[in-house]
Structure 1
Amino acid sequence: MNYPASTKPKRRLRRLTSQFLSSLLLTGAAFTPAAVLRASDHIDSPLVAQDRGSDIADLWAFLDPNDNTQLILALSTQGFVVSGEHFGMVIFDHNIRYRFEIENTGDAKPDAAIDVLYSPGLGRLTTQTATVSLFSNPKARPGDLVASFSGGTTLSNQEPQPAPAPAPVITTDAASGMKFFAGAADDGFFFDDTGGNRFVASSIANPGMPNKALFGERLGRDTYAGFNTMMTVVSIPVSLVSGGSKVIGITALTQRQRIQVNTKGKVKASGLYSTVDRQGNPLVVNGLISPPLKNRYNGGTTLEDAAGKFEADLRMNLTNLGTQPAFIEMILTAVQKNGDILRLDVTVPNSGPQGGTNPTGGFGMMGGRRLVDDVVDATFTLINNGELLTDFVNANEVPFRNEFPFVADPTQPFPPGQNPDDRTRQ
């Protein structure tokens, strides 16, 4: 594509894209999902559109830049939380199991799990209590329990600016070396969803000939700017989840028990857990799975991915997007043939502010997905057969923290009598 001189992508973006493609081509079939298809997962299927609490927005996994022996796992749910509804919307669903599944043997089968369960929430000026548990087996039987501790969520209020948001509450478990944070935070994903959605829609209307100009047509409008989300963030020693392997795979899930009974306004749950939403490489569901299969995919397993359950649909939609066979095989190797799992090599150093910024780490370098990594352009460049495709949204609208939990404070309501720019970019 030819871009206006005033809107050409930064040299850094071109360098990252080049590094990304070089890494992909050099590693070939051994390439892991850490460097592809990790865009937004917000409201990615009909079911989660009606079940906001279970809707996974994004998954990040990276080494703590201040201590590379610690693994940071961050799960955002319930996107598009507005500051004017903090009292009613900043509540974790106590009937959901928020889970990180860990794979450390190089296959599609999870080997361990970190579960987070919240107490019932009331909203307003109240918090919740979370129980964080590490299990050596995803079946989560009592005998599989490795570590468990409780921690409180961070208070959410509606105090107008310039009052700051409440300071994050961090719980540290001395026995396991784990840390925990949960509460409202700025939505750390940055992407022009409108441009991306219109581009994908054009591939359905004109299979094999999508309108690529739609992707960057709005020249850098961040759909998620000014919105908050619900964050569950865990720091855990790498040694507790690596199983001796240098590559760790992570999948985020929200799960409900199969029997949900509402009696006089109180919901009681029982029975086995079923997955409502999952995410390894988020763009798979939003951009590459057909609408009739989206609910089924979100409720599926990584073993079903590897067995080829969704392969035909993935191939069809990639072909519709104009992706050539060689690039289709690269993408399927990363997100389907060994399970839709986000993987990172724990021997790749991560350093710098805001959760890590060194160019030799993070996205495209087998260093996982960091908050600052602009994964969208490299993802769509891959879909676009290696030709640069950008939405011109190259960074989050506010900086991230330099230490745990790394996420940025939520946007607070604006002062009385003022109507400033709220940074939303609709």
Structure 2
Amino acid sequence: MTRANSANRRVKRGSMRQVAREIFLAGVAAVRPEDLIPARVRLNGDRLRIDDAEYRLDEGRKVHLFGSGKAAAPMARAMIQILGSRLVGGCIVTGTVEKVEGLEVIRGGHPIPDQSSLDGGARLLERLAGLESGDFFIYLLSGGSSALIEVPVAPLSLEDLRETSRLLLNHDVPIHRINAVRKHLSALKGGRLGQATRARGVVLVISDVVGDDLETIGSGPFYGDSTTYGQSLEILGKYNLTEKIPPQVLKVLREGAAGDRPETPEAPVENIRHFLIGTNRDALAGAASKAAELGFAVRLMTSRLEGEAEAAASFICGLGLELAHYQRPEPPGLVLLFGGETTVKVVGSGKGGRNQQLVLAALARLGAEPDLTLLSGGTDGIDGNSEAAGAVADHTVFRAAAEKGLEIDGYLAANDATSFFEQVGGLVVTGSTGTNVMDIVILIVNIREDL
């Protein structure tokens, strides 16, 4: 627990939603690639140093730069500043229209792959396969890569992959299980892209998965894979998707389980090393620092928040109510920080995402409770199918909804949290942030000094 000096502890009660936004933005700022990469990567003459590893670049030897993910462009710009004339070129695939000097940039589809995802995947595969054994490359990997780049195994079509992705994403399937299936339908994922090149290289990783599992981040294009075709079939069965999945996808998985298709490589490629440079815990540390600066006591609860969004909301609300009513921290109060990624089973046709769904579910539980403010937001600035990063709510939002006659349960059932918050305020809109380390959930237990 951290506490600032008492002189800094007076925070206006009416500004708690704005305070929550400031804490959230500080968390996002802590994982900006522009800062993460220079702190971990240095080039001195012909020696490239990444953490404790050193790579000698012989005189005249150039470095190839590749990448994929929501943070690919800012990561690439940071690396270009370091490499300078050592950079020979390369290619990145990202989710927005970007220009990065010296690199080929392709915009892929997300969260469902599209034709541009296939174009980007094919281009990366072609360029990496074209490297010689004496070449050296750096690959910049961040969240979103699983959809942004793809080369389907024969005989799968783009529509097969799109429908499979839609089903998995809409049925409350955790990301590590989604990616287990994806890896067995792809010529890139599960270490297969790493097998395609003879060159030596490093992968700089910004993690968007709980536990920072290198097998799961971006579906591990350069890492080993411990999952199997058989496990992929089990996942489809567990979520009642076997009869809904495209027939060709089911055919591929069953052929693989029968031993008629090669498994994904179990071990990482020996001459490619991974470096984890940004995680959810880094973002939570940045948020904690800001909360302490504002005078709050801070508790970093977990970076492994998972499960259904409404269940997570119920758990977090229970903690907050206990603290507000029975433990009552010293003014101005306490900030609880949670990181991770929840899921939503989409049954309605509304607009929103897991963060807005979580906050709306919490609002239903907290009602007009005066001492609690909750924010949940995606560090990438994108929540589900909306333009918002997430939402923030307190008793003033609840009262505004009551005055307008809005029924929270109806918006929850329709997965239409965005429409709700558009009417009463509370959307957190940042635009694309250029990074992605899952979500930050902030619960402020605000204690008035006049009580």
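Hey, helix-only ellipticity at 222 nm (-39500 (n - 2.57) for each DSSP H run of 4 or more, over all residues; to 500) derived from one of 1, 2 reads -11000; which structure? It must be structure 2, since only it matches. Looking across 1, 2, the calculation of Rg and Dmax of the Cα atoms in Å, for residues 172-403 alone that yields 19.3, 57 traces back to 1. Suppose relative contact order in percent (Cα under 8 Å, 6 or more apart) works out to 18; of 1, 2, which structure was it derived from? Working through the options, I get structure 2.
Comparison across structures 1, 2 (criterion: distance in nm of label points 7 Å out along Cα→Cβ at positions 236 and 348) gives the highest value for 2. Structures 1, 2 were compared on distance in nm of label points 7 Å out along Cα→Cβ at positions 92 and 204, and the highest value belongs to 1. Structures 1, 2 were shown, and Cα Rg over 2.2 N^0.38 Å at 0.93 was computed from 1. Looking at structures 1, 2, which one was mean count of other Cβ atoms within 10 Å over residues 364-371 calculated from, given that it came out as 24.4? This value belongs to structure 1.
Every read-out reported here was derived from the displayed coordinates using simple, explicitly stated rules and does not represent laboratory data. Since the model is a prediction, treat every value here as computed from it, not as a measurement. Cβ atoms are built from the backbone, for glycine too; each structure is taken alone.
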